[in-house]
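Some structures to go through are shown next.
Only the coordinates and a few stated rules stand behind these numbers; no lab work does. Computed from a prediction, not measured in an experiment: that's the story for all the values here. Cβ atoms are built from the backbone, for glycine too; each structure is taken alone.
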Structure 1
Amino acid sequence: MPKQPAIPGLRDAMKKKVTRRERFLAEMDAVVPWDQLLALLEPHYPKAGPRGGRPPMPLETMLRVYFLQNWYALSDPMAEETLYDSEAMRRFAGIELGDDRIPDETTILNFRHLLERHGLTEAIFAEVSIHLADKGITLRSGTLVDATIIDAPSSTKNKARARDPEMSSTRKGNDWYFGMKAHVGVDAHSGVVHSLETSTGSVHDSRVWDELLHGEETSVWADRGYVSAEREAAFTGRGKVWGVMRKAPRGGRLHPADEDINRIIAMVRAKVEHPFRVVKRQFGYMKTRYRGLAKNRAQLFTLFALGNLFLVRRKLLA
């Protein structure tokens, strides 16, 4: 005979171990600037249901569910399913099973479309950047510039029987990739992303430069792909550091002094990989989820905003 299930609240109170998921959600709950973000979204959120129907879900609940989607790489149907399955996620979203409505996949989809339609994910990224600057996290003295490839499905086994026309192929080393690129400008002090741009995969990294600088840099750091005599000449001056890795002349070898400089630059540049690691490994964003650049671009702004908060959460909590 199966055991009588315990009351959920009592069962949770009796639990002795705090899981990794609960710890992560508690930390992120504490560092996300909820008041600022809700004030940002509230003017665009519907105040009443369509044609006098059910009232919309609370805005904060939908924002929290949307963040859960991005942290755990959940599709709209899986986000709904997971809310039924996970007590920790329901608690984070402020949903009490049996008392509150759980948003269905269509409601979750509509909220994401609302954010995309009004450009609100870029606004979320900007608001988080302002929040971190107010906390003294970013110093805006130096910028690390880099790009990462986001793979897209190359299969034609879909409804359109074609690959995504807005994605393209690019080569890195001896390997070919199909997808898009995320270009970032990273604060050299804190390691958080302050600028983000996206492109199709075939766009060379060096073509996206000015969009990634905030204009107050005393130093810039990048790999060999960004070598430019014109940019270097424009940046030189008193107190300026041009930290772009030296490139050997065609058919020649790099001078030993330049090799030493490159080792120093590489040590400084290492911090630029941290946001990519968080988005791809911690949040599981290994492939594009949607067709077209616009929807994936919108998601990337959210992912890097949340990634910034994750990177500096210990400083914010302290």
Structure 2
Amino acid sequence: MGFIAMSRHICFLVYADFVLLDLSGPLEAFSHANRARPSAYHFTIASMEGGSVRTSAGVEVATAALHTIEHLDTLIIVGAPAVPAGGWVKLMATAVRHLSTRARRTASVCTGAFVLAESGLLDGRVATTHWNYAPQLQARYPSLRVDGDRIWTEDGHVWTSAGMSAGIDMALAMIEQDVSSDAARFVARMLVVYYRRPGGQRQFSSLLDFDPSSDRMSAVLSYIRTHLREELSVQRLAEVAHMSARQFSRVFAATIGVTPSKAIERLRVEAARPLIEAGNQSFEEIARGQGFGNADHMLRSFQRVIGRTPQELRRAIRQAREEGRAAGAGHMT
């Protein structure tokens, strides 16, 4: 085919009603990387049987049969608007497990993680998917550890990402690993996306936007949001829910998906983050204002929730702004 030896073969595995952006986003990222390093990647879009595959948007995409794929570097299973279901999932999972033995890494975007989990490749690993499906993934596959907050994860040779644009974030991280940070930064600028949202960054307002079926838990979440600066004990929240402390802890975790203490911590981190990125207040001021008590406690919470310290976030924002100003000046010359 004329590809140089260093060219890495990326295979995207699709199926009926897959989300086009889960394919096109990462594909465009890898394609743009070829402008930074010619022939860094080449691509195949595959399905189990090959032929035309319909997307959730109704667009038809031509594919190769999966059994024809050879010399594979990276296999990426794309996602769909709903959890993959049906007998074909087990068949695809078996094929994925077999093909992964010939790939340097295997990955998924959004609900593609369900196929990856069915293959057994996620057993004992940390994985993510779209926040809306994370509880279902964890319940169906208890042998893996689902972190529904993360944008993407890398655990050994297996990668997973959340939905939609998170596939681009994962691709950027792969490009940085395969080619260079300069190449990944170039791709981010060309796609007009941030370089780079770390894997540990939370998915967009997943807890804030969660709408529990329980009115009591909705009331508790509202109470937490409006009292972040205060001491929020389980007993206090149980009183808001009109439950015993023991019953409240059990119902809250079952309904929200995390313990009350983790929910409070995440909400505080989410409230503090824009203040940190704005850079107008000291870390101590922000920590006291959002209920952390002090900057050290806030630092540890940020490390647990998003995998980055407040200092790293502030530096990253400053760097992004400087790069944006530099890029703008470059366009004007």
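Numbers below:
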{"quantity": "Structure responsible for -15500, with helix-only ellipticity at 222 nm (-39500 (n - 2.57) for each DSSP H run of 4 or more, over all residues; to 500) calculated and labels 1, 2 on offer", "calculated": "2"}
{"quantity": "Structure from which 0.35 was derived, FRET efficiency 1/(1 + (r/R0)^6) of positions 190 and 230 (r between Cβ atoms, R0 = 41 Å, to 0.05), options 1, 2", "calculated": "2"}
{"quantity": "Ranking 1, 2 by mean count of other Cβ atoms within 10 Å over residues 22-29, the structure that comes out highest", "calculated": "2"}
{"quantity": "Comparison of 1, 2 - label where relative contact order in percent (Cα under 8 Å, 6 or more apart) is highest", "calculated": "1"}
{"quantity": "Label whose coordinates, when distance in nm of label points 7 Å out along Cα→Cβ at positions 286 and 310 is calculated, return 1.5 (choices 1, 2)", "calculated": "1"}
{"quantity": "Among 1, 2, structure where mean count of other Cβ atoms within 10 Å over residues 158-165 as derived comes to 11.2", "calculated": "1"}
{"quantity": "Which of 1, 2 leads on percent of Cα pairs over 26 Å apart, for residues 102-277 alone, largest value", "calculated": "1"}
